[in-house]
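These are the structures in question, set out in turn.
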Structure 1
């Protein structure tokens, strides 16, 4: 019900914007834009035509509201809007956003266009943005806020509170980071501990010295794991000397978790890893999925070739053909299930180096149990359905599906673990890669068993 209400509100808001656009009522449009939450505005842009997006973007005024809107907007829309807009207008719009948001926005557009906008920013902002853009993609350095409130360890609580009150622009003051005389991060204090401490207490006497920190090159998935495991609101980012460079806040981590989960699901479904694939044109969408589906095509050709090899066996017992889809389908399904469980376990930490072998054997046992169960059911069905054919047909079909499901669970658990060990994203193991391999092996075993037990 709540989702339906939100959808209705978005539709009404979209129609209102369109009426104002038709009337060229720019003053009213500006007021409506500024009254609409930035996240809702970014959602609305998905429902506008390109010409409508261009008109709205052109009349937007610089400010924090617009900056937040750009931070929420889909990358594909940002790229198209900014590359078609005057650099000065874009520079004015992103002036009020944080350095990491500026770097994120400029990172999705053409390098030449990004450089033209970057040159129009203030020199201090230029340096920060260029530094952030220099870090690896999807790393802690590209996510961190650099404007962090810090205090020296010999500061007393009363002075710290006064300093905090005078510093309004800092990000995430729920944690106060403590540094020594060499500017190195040595501890952290929660805001609650600070205000409940006697005024003359030195920060070094109440700070927490055990810190979970990351380097700017650390992958964003590792940062997300730390936040999830320790329930932090922010994670400090330090350099080689231990000096504080910035912090990655929990709101950024929420986006990271969503993006990484989306990528994994897309890869497991064999649709690439482009998170905004639905926003692309039909041609770009098809091009992204082409190489993944090619693997399935190759698997189908191989399976067809294998069936051709056993042509004599198939001609002598045509009933075998009726069960090929079941053998392939059941193997592919359980293989995908196993791979999905293992990939998700690796992402959440439930599957690790210590229990790899146990996981593989556990999934093999699952495949054996389910294979025997469905093998018996399918074998009995084959005997009852094809009573005029050799009774060994039921045995062949039952063994075929049992072996297919057994191999599928073994393959589906081993491949993601192997790729993880090789520092390759295990999500790519699911989808076409696993299912295609299982299809080939399943068909081969099915006909090998048939050739053994059925007369040719």
Structure 2
């Protein structure tokens, strides 16, 4: 009896300890991630980062949930617009990746002033890019849809959505950039809370503006763009409030936003590799959508729904990978490369288990999952096929995601860029065109090519990681 009592007490203490760690992760922590137990550090960073990226994916899922009620043309417009906006995501993610790496290094070196300087110069870069991209996207919205294969009727009816999304794309850029600062500093809980608020606003406004509920105007598809942009913009305002009110590890002040050419060049140098690697990946998605568009709006709509569902899962996995980037950056800055390597290994194992569990669910009940978003059988068939094929590669993709983020966290952004060129441009794109047009003769050829390209990316990344050269990068 005493043995059982001891076991129960031990189990209860473990539960309480786990609860305390989870609560600390959600509320915020002063933990020094260059010291202490590995698992504790991973949990403290991974939980808020996974929830942060989950919230980012909620934007996509909420939009597609309501927009799918407007028909295939509306969903196709959303898909074509998002395919091009992913190029902006490449810039936003690449820039935030550089900022995360540099801020993490400065924090690891015990240099908070240097981290603040990096953050201030990043804001300058973000502002200039936002003005240029927003203006160009707003003016050429119809031409963008035309290039993506939209019909004249679709352009005439739904171009407003594309125009608003591009006009407000500065909110996307700053949301990623500022959260990159928080992640690098280890303030992951702030990034998470900001996206909770932004998503809450989007969830409330989406049906109101799309369908004209209550006092709101009925804007149709354009309403989804207005709701999303509004939620993200409020999130950016909150991020700036946190940074300039000295409530984070990076205490920003106006003097940090005075242009410094040396820091701007350093950020530009590191972010160039990050932007290129995600530009390569996302531009390949644009061409894949263009191939699928040749099979009609139903094929594009099905693909769009499936990808939004997959994004809902991959973004949390990406959040876990972001934890690896922060841990690598801070520990290399503290002169502890072996500790950094151990973090990469442990995070990769966690990510693999998570993504494999998701793959099992997707393969078991794909029809039931897609049915939550549409009942049109043509769209369902395309979406289920996409979901199944891509699920086969989730395990390998989970590991590759962590390895590439480890390189990025070390400041070695060019290595993932080279890997992406081989996996996506040299393999995935030509294979997708050949399979879709000459072998499978349908969108399934594109899905198979995605599976092969992502798997190849992981195999190459693992080989490069084993060399250990990423530990020697100085930023």
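The numbers here are math on the coordinates, done by the rules we state, and not lab data. All values derive from a computational prediction rather than experimental measurement. Cβ atoms are built from the backbone, for glycine too; each structure is taken alone.
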Ranked on FRET efficiency 1/(1 + (r/R0)^6) of positions 51 and 123 (r between Cβ atoms, R0 = 41 Å, to 0.05), which label among 1, 2 comes first with the largest value? 2
Structure from which 7.7 was derived, distance in nm of label points 7 Å out along Cα→Cβ at positions 67 and 395, options 1, 2: 1
Relative contact order in percent (Cα under 8 Å, 6 or more apart), calculated, reads 22; among 1, 2 the input was structure 2
Could you tell me which structure in 1, 2 was used to calculate helix-only ellipticity at 222 nm (-39500 (n - 2.57) for each DSSP H run of 4 or more, over all residues; to 500) as -28000? 2
With Cα Rg over 2.2 N^0.38 Å as the yardstick, tell me which of 1, 2 scores highest. 1
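Comparing mean projected area of the Cα convex hull in nm², for residues 83-338 alone across 1, 2, which is largest?
The maximum falls on structure 1.
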